[in-house]
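What follows draws every value from the coordinates through simple rules; no lab data is involved. Quantities reported herein were computed from a predicted structural model and do not represent experimental measurements. Cβ atoms are built from the backbone, for glycine too; each structure is taken alone.
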Structure 1
Amino acid sequence: MAAVTVSAARDTAEDQATRRDVQVGLVFAAICITAVATLAVSLLFPAVGADGWFSYASVQPSGAFFWAFLTLAAVNLVVAVVAGIIATLLLVSARGWRWATAGAALAVVGVGFYAAGVGGWAMLYYFAANSSQLDATTATAFIESVNADGIRLFGAAAGGAGMIALAVVLLSIGLWRSGNVPKWLPVVAVIGSLITFVLPTDGPLGVLVEAPQAITSVITGWLAWQFVRTSHRTSSGPPDPAAAQT
C-alpha cells in the first residue's frame, strides 16, 4: 500500500512539473512570436500622409490592410505585455516582488488603454476613408477634423504607452532586485522602452529602435522558462517512504 502511495505521489509531482514546464514554455513561445511580430509591425507600418498624419489619400487605397494591420498590432501588444508580465513574475518570486507586482498591475491597465486606442484608429480611419456613404471630399474633411483633435484621437494610446513605459521601469527594478537575471538585462529593457518616445518606431529605423525591447523580452522569457525547470529539479525528488506511511 505504501509503495502505491509513493508511486502516486511521484506521478503527481512529475505531472505537475510537466504541466508547469509546458505552460511556461508556451509563455516563452508567445514572447518570441510577439517580439518578431513587433519588429514586423515597425517595418510594415502604414505610411502617413504628406503632412505627417493619416489622411484620406494614405488610407483609402489600402483600407482593408490598414484595418487588419492596426487591429492585429493591438492584439499583439496585449499578448506581448501579458506574456512578459508572467515571465517577470516567475523570475521575481521573492526579493523585488512588490516592484514587479506594481509594474504588472500598471502594465495591464496601460496595455488596455493602448489597445483600445490603436483599435479605435483602425475602425475610425477605415470607415472614414472607405465608407460608401462618404464621397472623397466629405471623407477628406472628416479625417482632417479628426486629426485636429489630437487629444481624443491619440489620448488613449499615448496614455497607455506612458503607463507601459512606467510599468517597464517598475518590473525592471523587480528583476534587478531578484538577482535571477544579469544586471544588464533590466537596464537595457528600461532604455529600450524610453527610446521609443524620442526616436521613430516605423520603417527600418523603427526595427532598430524596437529591437532592444524585443531582445530583452525574449531573454526574460527564456530565463523564466529555465528558472522554472531548474526549480523543479532542485525541489523535486523521490518521496520519503517513511513519510508516506505516516
Structure 2
Amino acid sequence: MIGGLQTLTITPQQEPPTNLQLIREVTLDSDCITLAAHGNDVYVGTEDGKILKVDDRESIEILVNMNYSDLFLTGLCVHGGNLYSLSACEYDGPSTCISRYDLQNTIEELHSWEFDDPDADILGSKIAITQNQLVVADITNHRLTVYSLTGQLIRHVDCPQFTQYSWVCICVSPSNPDVIIVSDYDSEQVFAVNLTTEAVLWTNNDISGPQGIVSYGAEYLLVAEAGEDTQLWILNANTGQS
C-alpha cells in the first residue's frame, strides 16, 4: 500500500496493539495510492484514476473512473453520506481539484472546486475532515488549507516543514479535533499542528520514512514505516513519543 489510512473505528478504551495478524487480502488491478475506511467498507483511490469500493465480502465496485492515465488520487474522506476526493492531473495542463460525491443514493458528483497546489500529485493521503471542515496539505505553499465542506476557503495554516517534494499523509488527532497529525516521508518527521494557534505541538524523528497514519483509540497513532516488511510504529497522540 502506497497511500495513507484515514479512519479506524476502535473503542476509546483500546490499549495499544502488541502484534499484527493478517485477516484478509484483496487484490486490485492497479496500485493503491490512498484509502478511507467507513463502516465495513473501504474506499480506494488508485494510480489510474479510479475510486473503488471494497466491502467486507471482498466485492470490488468501481464508483468513479476518471479515465486519465496520468491522474493521481491523493486523498479520500467519507463524511455525512458524502465521499470527498483530492485529485491531480496533468491532462491538458496541471489541474487539481477537490470533489464531493453522494454515496447515499448515487455516486453523482455534487460539487467540486479547484485547489491551488500543482504538487498535489506527489503520493500520499492529503485530506482529512474534522469539525465539519476539510483540511488539505498544500505542499507547494507550505501550509494546511481549511475549507468548509462545500468548498469555501476558511483559512490557511502555515506549515514550513513541508519541502518541495514532501510525501505527506495526514489524520485528525484522536484526542483533539483541532489538531492535525502530519506524516512526512521526505523529511522523516511526524508532527502535530494546532489548526487554531498554528503551533507545532510536537515532532517525532524516530521513524525512517513514515508514510500512512491513522488514529487508534482515544490517544494513540499508528504510523506505517516504508520498507520491504510491514512495520507499524505506535505513537502517543498527545506527546508524539513512541
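With mean count of other Cβ atoms within 10 Å over residues 183-190 derived from the coordinates and found to be 21.5, which of 1, 2 does the value describe?
Computed on structure 2.
For structures 1, 2, calculate relative contact order in percent (Cα under 8 Å, 6 or more apart) and state which one comes out highest.
Once relative contact order in percent (Cα under 8 Å, 6 or more apart) is tallied for 1, 2, the winner is 1.
Which one of 1, 2 has Rg/Rh (Cα atoms, Kirkwood Rh), as calculated from the coordinates, equal to 0.93?
Computing Rg/Rh (Cα atoms, Kirkwood Rh) on every structure in 1, 2 gives 0.93 only for 2.
Using the calculated result 0 for helix-only ellipticity at 222 nm (-39500 (n - 2.57) for each DSSP H run of 4 or more, over all residues; to 500), pick out the matching structure from 1, 2.
Clearly, the read-out refers to 2.
Just checking, which of 1, 2 has the largest value of distance in nm of label points 7 Å out along Cα→Cβ at positions 31 and 191?
2
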